[in-house]
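Each value in this text was obtained by applying a stated rule to the coordinates, not by laboratory testing. Computed from a predicted structure; not experimentally measured. Cβ atoms are built from the backbone, for glycine too; each structure is taken alone.
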Structure P
Amino acid sequence: MTPGARVAAAIEVLDSYLSGTPVEQALTGWARGHRFAGSKDRAAIRDHVFDAVRRLSSSQALGGGTDGRAVMLGLLRGQGLDPAELFTGEGHAPAVLNDVETVISTEMTRAQSLDCPDWLMPAFDESLGKDTDAVLDSLRHRAPVFVRVNLARCDRDDAAAILAEDGVETKPSKLAVTALEVLINPRKIKNSRAFLEGFVELQDAASQAVIESLSIQPGMRVLDYCAGGGGKALAMAAQGADVTAHDLSWERMKDIPLRAERACVSIKRVRHGNLKELGGFDLVLADAPCSGSGSWRRAPHGKWLLNAEKLAKIHAAQMDILSAMPAFLNAGGRMAYATCSVLRSENRDQVQRFLDNHPDFQLTTEHQFTPLDGGDGFYLAQMSGK
């Protein structure tokens with residue numbers, strides 16, 4: 001496919017997305033209907049689409065419309081490219097620009113220029129202060145790719161060498177001793193020996209830094225209360241913890257046994273109704289459901305789906321989780337509350353509300369990572385009994 005044809009394909013996918021189809025489903029649907037497209041074509045189209053969703057507000061403003069054509073037109077302008085070079089009408093390229101489309105409008109509100117929903121700007125300003133614009137701008141760009149070195153199998157130098165055998169070049173990350181940032185060939189990771197034989201797992205560096213902050217000790221009994229796919233459970237098990245994974249949805253944990261086998265670690269899963277039978281834990285970690293505002297560059301559609309009503313429901317779910325966690329601690333145990341959010345209302349405010357309602361607990365450590373640190377935005381608070 002020509003560069004212009006790839007833009008036309010991205011427009012088609014974006015029109016599907018903007019009509020309500022989830023972005024991954026829209027991409028899959030296009031690929032199934034265009035099996036002639038090669039892997040490089042599909043990757044390029046995917047990059048166009050995700051870049052456009054990350055910058056949806058500014059792209060619509062710069063493109064003078066809200067459909068896929070306007071979004072791609074505005075995206076190219078926002079990237080400093082000349083859309084006329086790709087909108088040629090030749091072959092499968094988009095039709096040439098009309099007189100209206102050739103007029104470039106650069107007037108945008110602050111929220112539009114930062115691709116932030118208008119209603120959330122005050123919350124970002126309250127949460128991040130002087131860093132607000134820099135953080136929001138970082139969320140408009142592609143996220144770096146990181147892998148976590150599986151300490152149960154190798155150290156960071158060995159993992160880097162094994163990845164290099166398959167052409168995946170990396171460098172150490174400052175955020176965590178287990179983190180490698182992928183510099184070349186990130187799309188080769190899942191087919192690499194390092195991944196298939198369990199030497200590494202894909203995991204953001206800030207997420208790894210959260211686990212590092214927990215000071216896991218061999219033999220420590222840990223409950224991963226909101227385990228999901230088990231990324232953090234795997235990281236803790238690799239450090240020798242006795243890990244039990246729990247999630248309100250058993251289906252979300254379906255991949256944990258296979259991932260644990262590949263990583264050469266053991267993780268028990270428990271259904272919600274059986275959790276109280278297991279006794280107390282030394283550490284209860286909850287990576288709670290959240291807005292995902294710290295990882296919007298990886299899942300950019302999330303910010304456009306969020307509204308005040310949904311955020312209120314998220315707040316309620318977070319408090320339910322925080323309130324439930326003490327019941328699973330043993331004497332002297334610790335609670336760790338984490339989110340991949342940078343919003344104060346989901347983080348410090350929730351922890352303070354918990355502490356106000358549980359005067360027998362105290363905050364011991366707190367950290368807010370933002371994309372300016374290199375990884376995703378992540379929050380961690382640890383609490384213990386007084």
Structure Q
Amino acid sequence: MAVNHVKRAFKYRFYPSDAQAAELARTFGCVRKVYNLALAARTEAWARKERVNYHQTSAMLTAWKRTEELAFLNEVSSVPLQQTLRHLQSAFTHFFAKRAKYPRFKSRKTSRKSAEYTSSGFRIRDGRLTLAKMADPLDVVWSRPLPEGAKPSTVTVSQDAAGRWFVSILCDDPSVRPLPATDTAIGIDVGLNHLLVLSTGEKVANPRHERRDRARLVRAQRELSRKAKGEGANRRKARRRVARIHARIADRRRDLLHQLTTRLVRDNQTLVIEDLTVRSMVKNRPLARAIADAGWREFRCLLEYKVAWYGREVIAVDRFFPSTRLCSGCGSLQERMPLSVRAWTCETCGTAHDRDVNAAKNLLAAGLAASVCGAGVRPQRSSPGGQSAMKQKTSRREP
């Protein structure tokens with residue numbers, strides 16, 4: 001019986017020579033140019049109520065290379081140019097399926113600098129990675145080995161805003177297998193005072209990575225604002241300093257979230273979270289910075305793909321479920337629960353509650369109930385006092 005391996009990307013940092021950096025910079029520019037040309041052609045055809053597919057844009061690319069104006073496209077490998085046309089086709093597929101907005105043109109200043117090579121555009125031999133149109137291999141820092149016997153399908157080279165170079169190698173990873181099933185389940189309540197509060201009573205401190213580096217970030221941004229507008233070297237250096245601080249913050253946040261999600265998935269069969277709309281919540285100006293720094297969306301993304309990898313289950317409870325105001329002991333619903341109230345006592349049964357632990361317990365109970373009956377978790381319609389539970393938090397403002 002065939003074994004289905006998980007496709008996994010292994011990301012490494014590398015340090016290109018000056019010639020390699022120049023070659024990759026040209027490749028990034030050509031990829032961006034081809035993408036924009038193809039998008040413009042498809043947009044014009046769309047205005048005429050015609051559709052242009054990948055094969056037609058591939059024929060256009062061949063014709064563009066033969067023109068004097070775009071002859072420079074022949075100087076770089078054709079593999080990433082073809083791949084960017086496939087990426088554009090995927091973007092239109094998502095657009096027509098109403099899963100995404102209409103594709104946008106790539107900007108030299110703000111768009112991600114990357115180029116993807118398929119198996120015909122790279123070679124890995126004896127731990128040395130060589131890309132098409134390059135004589136020398138890249139100086140890759142192999143921080144961890146690739147899976148034994150792995151056959152990479154694609155290699156993506158990128159440069160971030162901080163000037164760091166990365167290579168991402170996609171291949172099958174046979175080591176990712178479902179973990180032994182357990183009977184443990186846990187409710188997870190995210191917040192700002194504590195990053196995570198579990199139904200077991202455990203509280204994970206919020207490290208507030210951005211706040212720790214805020215003074216450095218403010219100084220760097222102030223220096224950037226003083227530089228003359230344009231493409232001067234001083235402004236470019238100042239922008240790079242700001243990007244490095246942001247990269248440091250993002251790296252530390254991602255590392256912590258990886259550790260937390262891996263531990264939670266390994267120790268629990270079922271994980272219950274709240275279905276938060278982070279995109280709407282960050283519109284709350286007083287809390288937007290803290291919410292973005294907590295990384296709630298990234299936490300959920302990491303949790304969901306690891307659950308799929310290791311044979312676990314994640315349940316998202318409806319965002320309108322009154323987990324904070326509901327007594328986990330008797331089920332009575334409190335009328336109000338201001339943010340300042342961190343501990344409260346149920347008026348019905350007299351049980352003393354920690355605000356966040358109680359919310360995590362309610363999420364767990366609601367998630368398990370939904371799992372058993374096969375229905376979605378909806379808010380409680382009424383309380384013993386007759387108050388409607390629909391008049392509750394509308395944008396999950398409490399931490």
Distance in nm of label points 7 Å out along Cα→Cβ at positions 18 and 138 derived as 3.0 - corresponding label from P, Q
P
For which of P, Q does distance in nm of label points 7 Å out along Cα→Cβ at positions 330 and 346, calculated from the coordinates, equal 0.7?
Q
Looking just at distance in nm of label points 7 Å out along Cα→Cβ at positions 26 and 82, which of the labels P, Q belongs to the structure with the highest value?
P
If helix-only ellipticity at 222 nm (-39500 (n - 2.57) for each DSSP H run of 4 or more, over all residues; to 500) is calculated for P, Q, the one returning -13500 is structure Q
Out of P, Q, which one gives 25.5, 82 for Rg and Dmax of the Cα atoms in Å as computed from the coordinates?
Q
Highest-scoring structure on distance in nm of label points 7 Å out along Cα→Cβ at positions 106 and 146 (candidates P, Q) is P
